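These are the structures, in structure tokens.
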Structure P
Amino acid sequence: MSAEKEVVYTVSREFVVVTVEDLRDIKRKVEKAPQKEKYMATKAYQFYGNLRRWQKQGLHFRYVSGPETQHCTCGLVLYKNSSEETEPAVFLDSSVQEKFAGLELEQIQLLTGHVGLPSIKGRSVALIVNFTYSDSLGDYLWVVICQGCGDSLKELRNSEAKSFVKAHNKSCGTQA
């Protein structure tokens, strides 16, 4: 019989702050790129432009992943079976996770240790985790969760979602 290796999760932080000037620089590179390289340069521009927008909107989700890694838009990185110098990952208590039944959450969204968006500062227990587009409103509607108390709401405008995050980080920030 072979013994299965226990999965060990660890975390680190890799903050990626994209400025308007960064996007301008990338755009200039796209414009100057030889034809063979334009496609990849354009993809890089789109990637960083999207990351900047998601961070400004306050959206926490797995925006990129690699071999046994997941990166959140806030800079939190989850490793599976990592041998790097990282700290142990802490997932939400199952009783809090149960309160999110019916929400389609990613593994990284069930992890503690997120930082505030768009500032990339401080600790955040309340997260904007998903969105849908409403044709009738002509706007995006957001899903929010609080890792502290387990509260969640769907279909909020971005300003309402940000208010939820601010309120829950203030009231529940010491609980998670």
Structure Q
Amino acid sequence: MEQYHGTTILGVKKDGKTVVAGDGQVSLGNTVIKPNAKKVRRLGDGSVIGGFAGATADAFTLFERLEKKLEAHRGQLLRAAVELAKDWRTDKYLRNLEAMMIVADKDTLLILTGNGDVLEPEGGIAAIGSGGNYALAAARALTEYEQDPEKLARRAMAIAAEVCVFTNDQLTIESISE
């Protein structure tokens, strides 16, 4: 059975602004089946932004769960993320979900994984997905030269799209400021 590939999600937190950018490509094997998927969105009351890599249905299930955790913990992203990670790791159904997420609010940028990880990246830059390492390397290299996090994210994603065949340049970007 062929696996869905493709996604690059990049989060950049800099100078009081956080940006999450995602490419639009969805691939099945070596075929691009959709060039303009929306893998980045606002969650809850709009104070949290997130992007996903992995199986779409799994990611939407996790986004829904995260929104419920945000409601239960009065919008506290870190607490909601830890509670989601606990469930994701221990729940028989959730444990089989194949996705990763980058989520952020005005204070925090996190990577969430199915292994129960809630990671706050060093330097305010996080990336996941097929082209994640390319986008991460590009963003780290550009961080000294570009002060605007959205411009930095756009350029890093463009570089990832030039290198990774599972990443394209049709971006969805959400931002949040302190």
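Read the figures in this text as sums done on the coordinates, not as results from a lab. Being a predicted model, the structure only gives us computed values, none of them experimental. Cβ atoms are built from the backbone, for glycine too; each structure is taken alone.
With mean count of other Cβ atoms within 10 Å over residues 57-64 computed over the structures P, Q, the top value is the one for P, the highest of the group.
Calculating volume of the Cα convex hull per residue in Å³, for residues 9-80 alone for structures P, Q picks out Q as the one with the greatest value.
Compare FRET efficiency 1/(1 + (r/R0)^6) of positions 33 and 137 (r between Cβ atoms, R0 = 35 Å, to 0.05) across structures P, Q and report the one with the greatest value. Intermediate results must be reported in sequence, preceding the final value.
Values: P: 0.35; Q: 0.80.
For this comparison of FRET efficiency 1/(1 + (r/R0)^6) of positions 33 and 137 (r between Cβ atoms, R0 = 35 Å, to 0.05), the top structure is Q.
Using volume of the Cα convex hull per residue in Å³, single out the structure from P, Q with the greatest value. Looking at the calculated values, the largest one is P.
Hey, log10 I(q)/I(0) by the Debye sum over Cα atoms at q = 0.14, 0.17, 0.22, 0.30 Å⁻¹, for residues 49-88 alone derived from one of P, Q reads -0.35, -0.48, -0.70, -0.99; which structure? Intermediate values should be presented prior to the final figure.
Working: P: -0.35, -0.48, -0.70, -0.99; Q: -0.27, -0.40, -0.65, -1.05.
The structure behind it is P.
Could you tell me which structure in P, Q was used to calculate semi-axes √(5λ) of the Cα gyration tensor in Å, for residues 65-120 alone as 18, 13, 8? Among P, Q, the structure yielding 18, 13, 8 for semi-axes √(5λ) of the Cα gyration tensor in Å, for residues 65-120 alone is Q.
Can you tell which of P, Q yields 34 when relative contact order in percent (Cα under 8 Å, 6 or more apart) is derived from it?
Numbers: P: 19; Q: 34.
Computed on structure Q.
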